[in-house]
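Bear in mind these aren't lab numbers, they're just calculated from the coordinates by the rules spelled out. The model shown is predicted, which means the values in this text are computed figures rather than measured ones.
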Structure I
Amino acid sequence: MEGPRGQLYDLAALFDDDYAYFHSALFTNDISDAHAAMLWDLLGIDYGMSVLDVGCGEGRLSNRLAEAGCVVTGIDLSPTLVD
């Protein structure tokens, strides 16, 4: 948001803070495991396949797919979430 003197707050930082707060509460390990399994089945993912996770956030799905044997590349606009 722009004010008379420029940016009033850092939108990216605000999003990062909200994401970390709400998503850690909503997406438990069990839910994240179920989401990864659903993607695996829906998309026909198989061991050794390459997966591009656009908007990967903190990698909750990317990490699970990598653990299952995929070669995963995750990208996100937020360096805070990727680091």
Structure II
Amino acid sequence: MEQLREKALLVHRQAKGKLSVELEVPVVDMNDLSVIYSPGVAEPCKEISANLRRSSARHERAKRRLGETNKQGAPGGNAR
């Protein structure tokens, strides 16, 4: 384990980090940068968050419906 630690630290020092970030779209001016970074970066994040909340709500509704069905003695249920 110590060997792995030492090697990881050595690689990190030599490479001055392990990850890099590259642009996928051209940035010519501050307006372009604003579209892909703050404040523009927030808009896709808001959409993702909203989709997760909707997905979670659907999941919870499905669990409730499944629970109600199982209580009524549907196949696969635990009703006796």
For which of the structures I, II does the calculation of volume of the Cα convex hull per residue in Å³ return 205? II
Consider the structures I, II: one of them gives -15000 for helix-only ellipticity at 222 nm (-39500 (n - 2.57) for each DSSP H run of 4 or more, over all residues; to 500) as calculated from the coordinates. Say which. I
